[in-house]
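Right after this note come the structures.
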Structure I
Amino acid sequence: MSGHGTPSGHMPDFMQPGWEGEIGRHTFAADEIIAFARKFDPQPFHLSEAAARESLFGALCASGWHTAAMWMRKHRDFSAIRVAARRAAGLAIPEYGPSPGFRNLAWLKPVFAGDTITYFNTTRQCRASASRPGWHVLTAGHRALNQHGETVLTFDSVVLIRYPA
């Protein structure tokens with residue numbers, strides 16, 4: 001670790017400020033949108049194609065929470081692949097800890113049935129924790145784009161990560 005509390009070149013690339021990566025894609029199917037809405041966000045424009053046509057959206061669209069939950073799924077899948085690759089290469093494995101939260105969540109455009117969303121993470125800062133030796137505080141920005149290149153979701157997050165010295 002350098003004197004400024006930033007990761008050295010030995011740490012995973014995603015812990016380096018400025019790293020950006022595509023973490024996955026997902027196509028939102030109508031039946032999936034409706035199933036999620038029934039359980040978690042039962043609003044007419046998420047539950048029924050007919051009701052959605054009569055709404056402000058004009059077509060069936062996913063709940064913003066569904067779009068955000070899919071980011072989490074893609075993030076966990078991406079992390080598992082990276083951990084497996086590091087393990088296979090005999091490299092140290094970072095351990096994710098808790099997240100103190102997120103900010104600036106914005107759903108900028110609706111995600112309609114049939115849309116394919118691509119999710120991205122960007123590391124903004126990674127510093128040594130002042131109170132927990134061996135742990136780092138990683139601050140990141142996240143965004144999701146539809147198949148037209150339009151941003152549909154953005155938010156900022158913080159997570160604690162332990163990385164073996």
Structure II
Amino acid sequence: MAWLFWTLFVILLCFGVVLLVGAPYLPTMKKQVQAGLDLLDLKPGQTMLELGCGDGKVLIAAAQRGIVCVGYELNPILAAISWLRTRRFGRRVRVVWGDYWRTEWPTADGIYAFILPKYMPKLDTKITQLKHNSVRLVSIAFPIDTRKPAKSTQGLYLYVYK
């Protein structure tokens with residue numbers, strides 16, 4: 001019976017620790033996935049980062065559009081699930097198990113994120129410090145209070161950084 005306790009403890013730890021750096025795992029609704037990708041308006045071959053890729057649903061939808069994807073996930077259970085679900089796309093999708101705040105991001109054309117409001121200023125700062133020519137950010141549910149979105153729809157906010 002001790003194994004059950006420790007298994008539940010590890011699962012709760014994996015899902016709870018992400019609250020310290022981003023947002024809890026909440027599956028994105030299919031309608032929001034498509035609307036967010038439409039807002040990003042990336043073309044096949046362009047690159048998208050997903051900050052907190054969860055179960056890989058957004059990565060799969062983006063890869064099906066021909067977008068090259070890099071998904072970051074702190075929860076090792078979800079990172080494994082996402083990696084398994086996206087393997088069929090080969091090099092078009094890469095899942096990184098780790099903290100996206102503590103890593104250098106590859107050059108990207110778009111960023112897809114679901115991050116709690118208290119971390120949005122930190123995200124805004126990180127994006128403005130990128131050495132990319134320009135990048136588009138779609139934020140699910142939470143706006144950046146200090147920026148006016150270029151567009152918004154269905155609880156999604158588009159920001160364009162140049």
Structure III
Amino acid sequence: MKKMITFSALLCLLAGCSKLTVDNSVVATFDLDRFLGSWYEIARFDHRFERGMEQTKANYVLREDGKVDVLNTGMKDGKPSESKGVAKLTDTPALLRVSFWGPFYSDYRIMLLDDDYQYALIGGGSDDYLWILSRTPQISDELKSLILAEAERRGYDTSKLIWVKQ
């Protein structure tokens with residue numbers, strides 16, 4: 001019996017049986033050209049690859065091959081830090097696949113985007129990833145409330161957000 005439970009658990013992990021507890025659906029319309037450029041990271045869920053980062057900013061540049069170069073910059077322990085990655089488009093316009101580590105790609109889901117492409121709510125393929133981005137280093141309290149309400153409506157625990165010093 002113990003072997004059967006272990007085998008079932010392993011099979012579930014390999015098959016991706018984890019239950020998604022949030023609505024991470026993407027926006028209906030998306031224009032990559034308008035999304036390109038610089039974005040400030042206003043808030044994020046904690047994860048090891050950005051832990052301790054401040055003044056974080058992402059820059060997206062279209063490449064000749066149709067992929068997007070991603071350059072994340074910021075300060076860690078008072079020193080400049082950067083990471084380079086690449087994003088590729090999918091058949092779903094507001095769903096990109098981003099990689100910072102070789103052949104390993106992750107979902108980059110644009111879940112909220114204003115008409116003027118001035119702020120965005122970004123999620124991943126699970127409920128472990130959430131970012132609030134803006135074209136400006138700060139957002140108003142009114143805008144913050146609007147974005148938080150959308151994230152909460154989708155089932156995200158916004159109390160886990162880290163507000164980035166810009």
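Largest in mean count of other Cβ atoms within 10 Å over residues 76-83 among the labelled structures I, II, III is structure II.
Consider the structures I, II, III: one of them gives 1.00 for Rg/Rh (Cα atoms, Kirkwood Rh) as calculated from the coordinates. Say which. For Rg/Rh (Cα atoms, Kirkwood Rh), the value 1.00 is produced by structure III.
Readers should treat all values here as calculations from the given coordinates under stated rules, not as data from a laboratory. In this text the structure is predicted, and so the values were computed from the model without any measurement. Cβ atoms are built from the backbone, for glycine too; each structure is taken alone.
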